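In structure tokens below, several structures.
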Structure P
């Protein structure tokens, strides 16, 4: 199997930390690279059962460790009560913890706020395309996604096993995350919802339409989306508005293109041009999220929509909107009317086109730059390059 060097380096953190990430993103692999004085694997049924029945054993074990010892608890959401002892051990014993999990939902209900300020919140995502390496293409990423094991199989030419893992992901997720964690009692309704939700991946959501298609109340649909967010299977992208109260009709992007295609039962089919556009937009947004999280950038993402005009991604910070990015997989560029309306709404805010086809930068009317998509990601990632200047001091506040 191919191994990958990850952007997230856990050994650089001197404080306690939560490490959240969807299943199969490589959390356990990263944790195993460290040298903890104690490793608690809650995926082991016997250990989970023992600590669930008698959590005090965990505290008694911690008391045998020296100050500044590193303790790793893998899949801590399985026994949330351990967090009480984690907090106690940080304060009284001077221990350092890395606590991994694939669901923040049960942790919040189990007292994650008790650790407020005592642990960093780290995220591990599927591979960035840079982590996957130069031999893994954008086309492969849009089709198979970027889960480490899947990428390794694709690079080894074992496409059948890669597809098999992707197809089993939904079954495993529903069984282990939904049923085992008792996140919803009606698993059948959730499965119907999931089938509908993946069809609308990356599109503006109409909760009432989804409710009708799933035959569940609209309040339940919103709850199901919150389960997807809490189990890190995707996230909302909300439209920009000055008033938080007026924000409505978000988009929802799943965390991995390959998992979406598996849920859609489209792994054996070539994508249409329209699907390629949606998957490219999904890929680009998720790459931006990965780099933002790994580099700890203080940015928020949204999209802009007014009437028939839309820009896929706005980057903002505490000072306002700093940059707009439109994703394009084909030759058609933003219309003059869209550019005009964007300029009217966000005077002097740069607007870039992240192009899937263009190999060289070019300039459109009104100063809109068309850039190869990899160049946009490069500018966002590396300090000192142009996008940093734009985000730091390059435009007026909105």
Structure Q
């Protein structure tokens, strides 16, 4: 258990329902599953930490389980950040390199990005990600990587993903109390997209909707780059609570009924179908059994589904990306598998929709290959890709410095 490996990547997804710690190692350029731990979340409310102690305890238990499975000590982790406090904003900026044309280097790219990120943000906001959408070199747009090109004016369209500094710090503090040093933070919507979207979908235009317990996190891609991010205040728990109130049952039984008998399209449920409610004493709170029309569940769930996708459609329209969904919409997260949800998405967005399953890691157990774990797996993939890019840039910088010093002698 005291073994430590430098090629390990550990991620933490602390959600409203579960806290998940997932460990992978890099072998010959391939991510391989090592272990994971999942614990019911405690001290969480609406996706935010309400009590540090119980939340940290749940994370610690998940980390200990992951350590036992991976047979390796875990000290650092990449942590997911989500919730309605996360917001995206687009910006544009650039630099002029004088009248003479020059070759664009990484330094010029960084300078252009720094100029574009200089937008006025409230004092409580922190930048999670700086995501270049496209570079414009001497009025030539649509450039993804200008390094090596020649010009005298470089601009960049930039997407900034921002979050509440206080909320992010609470998550970091909670992870620290659980014995994990936070190495980096990732917006959960971008992480989920990393796990479920194909390159073609990103190019054609796609909306990824990660339906969690308390919120739905959006990430829209177009022409290979991020175009829009947002978080909607509706998640799977809202459907469950609607059933609990409408059927006068406990939340536990409502969750069971939603998964087994729920449907988000009323007309898809036969009129004469009836189901038993309150028969399971373990989850019904001791209520006597009674028969209820199955359609009644759909009559409760369908309005909530339509509210979610109406809100999603309006958000995309306000963000100017509703008409950019050439590849449609991809639903993932624990709430994505509700029966009839895809029908509502296609009806209101007027684009094709599918459920997004995460790319499986080597040696990963089948139980993790579900939409519920898209964020955790996506964080591993995102962290790996980021590390590869940074290593490549550092290697290029070292080669350039070596050439400079070699030419001096």
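Brief remarks follow.
- Parent structure of the calculated result 1.7, given that distance in nm of label points 7 Å out along Cα→Cβ at positions 256 and 304 is the read-out and P, Q the choices: Q
- Among candidates P, Q, the computation of mean count of other Cβ atoms within 10 Å over residues 40-47 that gave 14.0 used structure P.
- Taking relative contact order in percent (Cα under 8 Å, 6 or more apart) as the measure, the highest value among P, Q is held by Q.
- The greatest value of distance in nm of label points 7 Å out along Cα→Cβ at positions 64 and 360 among structures P, Q is that of P.
- Computed 32, 19, 13 for semi-axes √(5λ) of the Cα gyration tensor in Å, for residues 216-375 alone - originating structure among P, Q: Q
Laboratory data are not the source of any read-out in this text; all were calculated from the coordinates shown. Just so you know, these numbers come straight off a predicted model, no measurement behind them. Cβ atoms are built from the backbone, for glycine too; each structure is taken alone.
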